[in-house]
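Trainee: The data blocks that follow each hold one structure.
Every read-out reported here was derived from the displayed coordinates using simple, explicitly stated rules and does not represent laboratory data. A quick note: this is a predicted structure, and the numbers were derived from the prediction, not measured. Cβ atoms are built from the backbone, for glycine too; each structure is taken alone.
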Structure I
Amino acid sequence: MFKKNNLKQRVRQNQPSLGIWISLTDPAIAEIAGHAGYDFAIIDLEHGMSDLKDATNMLRALAPFETTAMVRVPGHDPDFLKRALDIGAQTLMVPMVETADQARAIVSACRYPPLGARGYAAPGVRASGYGIVTDYADRAAEDLFIALQIETVPGVDNAAEIAAVDGVDLIFIGAADLSGNMGMLAQTGRQEVAAQINRCVASVASVGKPLGTIPRPDRTGIELIEDGFIVLTGGVDVGFLRNAALEDVRVFGDR
């Protein structure tokens, strides 16, 4: 049976959604995210140590929960996109998209013919229940959700054209890499960075596609929603663990 893509439904209904970044490899973290009630969890294969086997185990861990698993792939490689979908991912995040041609190629790699060019092995992959869901290939596009990251000034320049591509469900503005591309690495609160983000927001809004982003020092979650963002990320598993550990040691040292 197909698992309903709750994030896709929430975005369609214009409901704000909160996610967590998972960069560590233990599926227990995904289980905690599900129990905590996050709307989605980003399984990060672009950064960190996780691979497709780790992602598969996290998909299994999230299966009982309403939390949608979003797999962030390392890049635009159509073979990797195909494999991420084959393990059962329904929601993908693709980094560093700068042109509409790139967006079209990504969407094509995620859809079976005649809608796209995804390679076919449906009867033998986890996504189809190893062939038990016999109509998987016919239905795969129904719950597919593709979030493209705009993280450079050229991407901002082409944001409207990227967002307008059929099959692109969300534009996610990567403020950290955008600031780096502007020569202001990790300075997401700078006015110059905010100006580029606002320009991207206006361009994407002009074609009616929803937006997501990360927190910034100058904008609260409520303010980001007021700015037009519908998908927001909270913390990162590493950050939660690191900060709790540092505080634990600090308290002990103050005894």
Structure II
Amino acid sequence: MKLPSIHIKPFGEHAVLIQWPNEVNEDILNKILQFETILKNKHLKGPDWEYVPAYNSLLVVNKEVTLEYLSFSKQLQDWYLNMGDIVPFQRYLWRLPVSYDKEFGIDLEEISNQLNLDETEVITLHTSHVYTVYGIGFLPGFMYLGGLPKALETARKDTPRMLVKKGAVGIAGKQTGVYPQESPGGWNIIGNCPVPIFDASKEEPCFVAVGDQIQFYEVSKAKYNLHQIEVEVGIYKPEKIEIDA
């Protein structure tokens, strides 16, 4: 793949924002993550540097020093243009259980009618695809997952709900995602995942990273309840598969 061009702009005194072409593209995301890996391991080492990758951008932050924008941006451009072909970075496929029971899939019937699909077809389509984590935000641990089958693409709700349950699995536009905590939300809710995506008490509060992949699999309500108990007592471990960069 030809190296995509980048644009760099200041983001306050302690950060710059590096932007790639404005499109949802896994090849571009891989370049972003490869460049982040090079910066972390070679050029901008140490705990003072922070990185926030998402979709088509990388935010580079150093809270301890004021960045001299012109010289720093030129340096970043040089490092990017000379980073080489392939830089490996670690990523994983996570398989997460979802119950599509009526209690959880509160919009499943409405969505199936809108899309002219049986509810079982909606579930089969949703679980048969592997999704890429393009960004984490809105709420701590909220994954924006690209790769939704075209047959499941649907608009956000006209009026967002004031309260969406923790673990709710929703679809909207070309994306799917899991609400990591209770919050307002306008996505169409088709199920619930018992696995907490974000836990502030842990050293790494969010076990998923941008660039990882997610695949959902259907479980019964009884199995969902069992997984909830396993999570509460600390014995549940989500299925994790190492994948090539």
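Trainee: log10 I(q)/I(0) by the Debye sum over Cα atoms at q = 0.17, 0.27, 0.28 Å⁻¹, for residues 91-162 alone computed as -0.80, -1.44, -1.43: which structure among I, II? Walk me through the intermediate numbers first.
Mentor: On the way: I: -0.68, -1.18, -1.23; II: -0.80, -1.44, -1.43.
Going through each structure in turn, the value belongs to II.
Trainee: A value of -7000 was computed for helix-only ellipticity at 222 nm (-39500 (n - 2.57) for each DSSP H run of 4 or more, over all residues; to 500); which of I, II is the source structure?
Mentor: Source structure for this number: II.
Trainee: Work out relative contact order in percent (Cα under 8 Å, 6 or more apart) for each of structures I, II, then name the structure with the largest result.
Mentor: On the way: I: 18; II: 22.
Largest one: structure II.
Trainee: Thinking only about FRET efficiency 1/(1 + (r/R0)^6) of positions 35 and 227 (r between Cβ atoms, R0 = 41 Å, to 0.05), which of I, II has the largest value?
Mentor: Values: I: 0.85; II: 0.65.
Answer by largest value of FRET efficiency 1/(1 + (r/R0)^6) of positions 35 and 227 (r between Cβ atoms, R0 = 41 Å, to 0.05): I.
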